[in-house]
1. Among the shown structures I, II, III, from which was the value 1.6 of distance in nm of label points 7 Å out along Cα→Cβ at positions 6 and 46 calculated?
2. Figure out for me which of the structures I, II, III the number -17500 belongs to, where helix-only ellipticity at 222 nm (-39500 (n - 2.57) for each DSSP H run of 4 or more, over all residues; to 500) was derived from the coordinates.
Structure I
Amino acid sequence: MDSDNEFYTWMNTVAFNTIERRNITISLLNEVQEPVISWRLDNAFPVKIEWSDLKANANEPAVETIEITHEGLVIEHN
């Protein structure tokens with residue numbers, strides 16, 4: 001959903017020093033938006049968030065990077 005800001009709200013808990021652990025799933029999608037492989041992270045929380053520099057005279061995509069700590073990893077082949 002385009003208006004769902006729950007992910008960004010969770011990421012901002014780092015900035016407010018109120019870290020919230022969650023079980024999350026990260027999925028790699030194919031060209032028709034179907035999951036190919038998924039990673040389930042237990043008790044995960046963001047520890048580092050970085051954004052690329054925006055340059056007005058460059059034709060480069062903006063890249064957002066998030067580093068996540070977790071207490072367990074399960075790989076699920078879909």
Structure II
Amino acid sequence: MRPDVIPYGYCYLDGKLVVDTREHGFVLQMVRMWKSGKSFIAIADYLNSQKVPTRMDKRWYPATVRAAVERRLEGEKNED
């Protein structure tokens with residue numbers, strides 16, 4: 001991740017990276033779908049069909065979904 005890019009589902013508050021409640025629900029939905037066996041392609045297609053906004057108002061791509069899911073799963077590991 002580039003240092004100037006804020007990951008989807010997060011924002012900066014007082015210089016710290018924190019959960020962005022407006023986006024984080026979508027990240028949790030992506031994780032649930034992935035854990036239920038959906039592919040990153042299927043999740044991206046679903047998000048696009050539901051018109052879930054990306055940060056830049058573009059389409060969801062499997063690589064973007066994968067990055068968000070992996071980032072959240074890594075966060076879950078660090079919370080243990």
Structure III
Amino acid sequence: MLILSISKDKVEDEMTIVLRAQSYAIAFVIGVMYALIMHYIDYGVSSALKPEAQVFKNLGDFQVLLFMLMIQLMFYHNLKRYR
């Protein structure tokens with residue numbers, strides 16, 4: 001996914017560079033929100049399903065990075081399609 005994210009298009013102009021930068025910014029903001037909120041959602045769901053003592057689970061770096069790359073690719077292709 002990282003290779004797809006940083007690879008160039010056939011026609012690389014200023015507009016695609018701006019769209020790529022916007023998609024990276026959107027992916028960063030959504031990734032930070034995901035990393036902050038996912039702990040509480042996971043804790044709430046696990047405590048609702050299993051009411052014994054629950055602890056916060058560590059959210060892996062790879063999971064957050066993969067999520068951010070998926071969001072970036074999705075937004076880049078949507079922004080490029082609707083420009």
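Bear in mind that the values in this text are calculations on the coordinates, not laboratory data. Model, not experiment: these values are computed from the prediction. Cβ atoms are built from the backbone, for glycine too; each structure is taken alone.
1. It was calculated from structure I.
2. Considering all the candidates, the number was obtained from II.
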